[in-house]
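Each reported figure results from applying straightforward, stated rules to the coordinates on display, with no laboratory input. Since we're looking at a predicted model, the values are computed, not measured. Cβ atoms are built from the backbone, for glycine too; each structure is taken alone.
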Structure 1
């Protein structure tokens with residue numbers, strides 16, 4: 001039968017556990033037997049939290065094992081199976097295992113033997129997985145396995161531990177939060193005028209509230225019923241806004257200057273709509289009033305412009321109050337100073353027949369056109385005139401009749417002439433072209449500077465735009481013409497800024513003099529950069545070790561010192577260590593300037609933890625060391641009883657197996673210890689005769705010494 005899985009029979013398991021104990025029993029002739037010791041058994045962690053459906057793992061830990069945990073019998077119980085249930089158990093290590101999880105997950109029984117686990121200290125023997133079932137809290141307890149009076153734990157030799165107590169755990173299970181209601185944008189408090197004249201701009205507002213449980217962004221639309229079904233549900237938005245609202249928040253959504261020119265006269269249903277709700281009302285759109293009389297003025301727009309020499313601007317010829325379109329027109333545009341500006345072209349808008357005649361000197365242009373289809377009412381642009389700046393100054397532009405006419409002629413699309421009651425001219429100001437942007441450099445810092453090869457430096461300079469135009473230019477830091485760093489800098493006319501190049505690494509530069517500076521495409525500021533060789537690095541040399549070769553008695557406290565000198569050319573801080581056979585016993589951080597030395601002392605070095613013998617001891621830095629020999633001799637104790645010689649430690653483990661001091665470890669030493677167990681030498685030096693390590697010297701130590709002799 002395999003040891004990995006034995007039948008689920010308690011009798012078999014009690015036989016197995018008993019066998020573990022019998023297999024390692026001491027011979028019958030042995031007069032004494034050692035107990036495995038006391039321990040508690042715990043569930044770790046002591047408390048844990050999971051959501052419903054999630055799992056937590058609890059470890060079963062023997063808290064104070066001494067000799068391993070070779071076998072155990074225990075149960076893990078969930079106090080409230082409605083809150084959580086056990087789903088899995090895993091026994092660590094190899095050997096034979098029997099686990100039984102209750103059908104409802106309320107408990108698990110664990111029995112195992114022949115395990116090979118850690119020898120001492122806290123030993124985890126099993127892992128129990130517990131899953132959250134519902135909201136609440138429940139205890140997770142350690143208990144005796146069925147048929148036992150308590151939790152049973154055995155060491156690897158089969159000796160039972162005295163289980164002094166168990167430490168249980170708690171599991172808290174949290175239920176999932178319910179999902180919030182989706183965002184719902186309700187509409188109320190619709191505000192709008194009851195009537196408007198076709199073409200008016202109206203304002204509409206409404207209150208939108210998110211009555212759901214989530215934040216959202218949704219489109220809020222103003223709609224008008226255009227198909228006469230008294231509903232806006234099937235209408236497109238005339239105006240729309242995206243509105244973001246947290247749960248429970250509300251806001252007033254406003255649609256301003258809504259154009260009604262596209263709405264038919266009559267009473268219309270309108271409203272504000274979201275994907276979730278609408279609020280509606282009616283508005284009466286009234287016919288617009290009769291158009292004004294057919295009088296108009298004609299203007300050049302804009303009334304004044306500024307242009308640079310060689311550049312051009314365009315003026316619109318505008319019929320200011322058209323009623324019935326502008327189907328034909330005859331006019332001229334003239335400039336009063338061709339040395340300042342000239343007319344270069346004219347463009348008539350719309351289709352039809354056109355005649356444009358620009359004077360050779362650019363002083364004027366005559367325009368005649370007919371059969372044009374233009375906007376019906378209001379301000380109508382009928383042509384564009386292009387004017388070019390020639391030299392600095394100001395020139396006037398005027399509207400007048402074309403050749404052969406007495407005035408400016410304008411006709412509607414039916415051919416009826418407008419009464420042109422006046423014209424409005426314009427002016428053009430011509431300026432010389434601005435000076436291009438010029439980036440000048442000053443205030444170089446540092447100027448002439450000396451650095452050590454490998455230093456990192458910062459360089460700055462003032463850069464000013466001395467031109468008339470805004471620009472972005474590259475500012476560079478150069479060394480002997482090589483660009484090391486650059487920045488793009490934007491400056492308006494007259495603006496200046498400090499440009500800084502940081503962390504410039506000089507490690508790649510040879511020693512010598514260089515020209516360094518800040519450069520733009522227009523200017524530069526330079527100085528001399530001198531690179532010198534770096535100083536020798538710090539080197540901490542060790543001398544004058546004291547003491548050198550020295551002999552001490554085990555337990556003595558000694559002081560050690562040495563001289564440490566920085567023979568390099570740089571100030572540094574190093575860790576100075578006192579070592580024994582390569583192991584650091586004590587250390588200090590020491591800072592030294594070039595050529596400086598100091599005495600470093602390590603005081604109160606305790607030798608009680610050292611075995612007898614010779615050691616290499618010394619003071620060490622990163623660069624040097626000074627060493628000598630430290631000899632540790634055992635502290636002598638008086639002879640035991642009437643023996644002539646003091647006890648000795650043949651194997652150097654700190655225990656005096658040679659009790660009678662004759663240089664041999666045999667049965668006579670066992671008899672000597674037994675006979676003098678209460679003597680002063682043994683009791684005053686108990687640690688040297690505590691062969692079983694339990695902190696006391698008694699007959700069990702005699703048994704242990706006897707076992708080692710055999």
Structure 2
């Protein structure tokens with residue numbers, strides 16, 4: 001047993017301030033529910049991309065924090081949420097986020113898979129690599145196979161019985177721990193049919209119910225084992241991923257083919273074929289204070305009140321994945337999204353559209369990079385190059401060396417320069433010219449970044465050969481041996497209007513080069529939070545916006561540094577793949593965990609109006625007052641003639657929140673009160689329709 005005492009170190013990050021709701025707008029795909037816990041009127045839901053909260057009274061789902069891969073959640077006696085993630089442990093008290101793992105804390109959890117809280121306040125944490133941890137409020141104790149009798153260091157589930165015994169589902173069987181002695185159960189010494197145990201729960205009689213990866217459900221009453229599989233019971237062949245005991249004693253089982261319930265010695269089975277739920281996969285189960293059951297599925301949660309089933313989703317954007325590989329904004333204000341494992345999507349400011357290819361020989365096309373041109377074409381870079389004109393996909397007949405395309409740029413003549421794993425390709429007038437170390441002075445085959453300066457020079461970043469300039473005749477190398485560049489692995493290049501080059505590296509931060517002198521920025525001498533610089537974007541004011549591998553976005557104005565991450569801002573994720581700035585000054589940030597729109601002056605989508613707004617005569621919709629407001633505000637409107645009036649509230653994704661008016665109104669001026677006490681802080685839209693009159697305004701709720 002490993003025992004150590006440390007100061008209870010937290011890295012405290014302030015919670016998001018309300019004003020950031022206007023600076024940041026995030027767009028997410030639905031995700032798969034990994035874990036749930038009930039607290040009062042809320043169900044806290046963890047997914048591989050974010051933490052969400054479901055209000056059981058209003059049935060509204062709210063994404064609380066994105067960019068974290070949540071694998072376990074528990075609420076302690078003080079209401080603090082303990083959140084196990086892929087990279088460690090966090091706490092959230094409703095205001096502040098705290099990280100408990102990392103080098104400064106002296107703790108290394110790896111992925112936290114299970115959390116349990118004792119009645120006396122001790123917390124227990126099961127991990128994927130480091131066994132079991134106990135925290136008593138001051139001291140941490142770590143139990144592993146090297147210092148205790150725990151059967152395995154992979155702990156999937158923890159439950160505590162009335163005597164305080166800890167029961168652990170591990171990959172080497174079931175374990176009981178009474179704070180001093182371990183009792184282990186496996187296929188060699190018990191009735192278990194399989195050692196890989198996924199989950200464990202305890203009913204009111206003290207029976208243990210353990211679900212296995214392959215061999216069904218096992219019941220243990222402290223003396224006898226009863227195993228239910230597809231061979232000896234009505235259970236289908238299944239992998240049990242969740243077991244939970246309902247308030248009425250029903251044993252609920254979540255598995256890879258749906259949901260099973262065991263009560264009064266009888267089994268019931270539920271899936272998409274006999275319920276209103278669309279899902280046949282359940283990994284987590286919890287119950288609210290009224291006894292309603294909630295089942296986690298790939299897209300959200302399903303509520304069952306004993307009679308009816310209803311699915312609730314995290315978002316309604318229609319996006320296929322949260323991991324977005326590329327984003328580009330065109331001159332019309334349309335944002336284009338590329339996915340490594342899906343189609344091209346576009347966003348018009350209100351809705352996302354799947355631009356699925358129906359062109360023969362194109363089909364599925366994994367996208368590594370995107371570009372738009374002045375003609376409105378979208379260029380997709382992946383295994384090859386495809387042009388999309390808004391209607392038709394055309395695959396270029398370009399000769400490419402082996403390997404996919406990592407980057408592309410147009411030169412001053414409109415010719416394309418294409419970076420690949422086998423060199424760089426110039427494509428002009430239907431003809432391909434390949435440059436590689438074999439036939440040119442390009443220093444490396446793997447070209448990672450391309451930029452073209454105002455003189456027409458091409459700048460190539462490579463994986464092992466650093467930076468190269470090509471003026472059409474001469475190749476010039478810059479590496480760590482003949483320049484002040486500290487790394488030969490270049491990840492990104494951006495060029496200012498004055499010709500200054502900014503070079504991001506994979507391991508040594510950022511370099512500035514004005515064709516004469518170098519300036520190096522890294523974690524030791526600047527505000528950079530890490531040295532992997534995936535992307536650099538320069539705004540019209542000359543600010544550099546730097547996307548990092550794991551630590552979010554950084555702004556550098558030439559003097560000051562400002563970092564934006566998931567704990568101090570509204571950004572959707574810390575792992576940034578692509579950045580582009582639209583004509584309204586909004587920055588679009590593609591991350592591994594969602595899409596962010598950011599504008600320091602407030603995100604502006606106002607010139608993109610899918611619905612025509614007509615103001616005629618004396619029709620009017622006034623700005624709400626007060627604004628911002630909390631929790632209620634007044635909305636006034638005028639109609640000069642009798643009309644059927646609809647006045648509705650929407651969130652920034654276009655989802656309808658509330659209907660304030662939906663009836664015929666005589667001519668006149670009207671004022672009504674809108675109460676938003678059940679809504680989270682943020683920017684909302686209120687929209688009136690009265691005959692041909694349509695108009696929308698924004699209102700801001702600040703709590």
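So distance in nm of label points 7 Å out along Cα→Cβ at positions 233 and 289, computed for just one structure, reads 4.2; which one of 1, 2 is that? Mind dumping the intermediate values first?
Working: 1: 4.2; 2: 3.3.
The read-out was computed on structure 1.
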Ranked on distance in nm of label points 7 Å out along Cα→Cβ at positions 377 and 569, which label among 1, 2 comes first with the largest value? 1
Parent structure of the calculated result 0.65, given that FRET efficiency 1/(1 + (r/R0)^6) of positions 89 and 601 (r between Cβ atoms, R0 = 41 Å, to 0.05) is the read-out and 1, 2 the choices: 2
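For distance in nm of label points 7 Å out along Cα→Cβ at positions 217 and 681, which of 1, 2 scores largest?
Numbers: 1: 9.3; 2: 4.4.
Largest value of distance in nm of label points 7 Å out along Cα→Cβ at positions 217 and 681: 1.
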From 1, 2, which structure was FRET efficiency 1/(1 + (r/R0)^6) of positions 273 and 321 (r between Cβ atoms, R0 = 41 Å, to 0.05) = 0.90 calculated on? 2
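If we compute mean projected area of the Cα convex hull in nm² for structures 1, 2, which one ends up with the highest value?
Numbers: 1: 64.0; 2: 36.3.
That would be structure 1.
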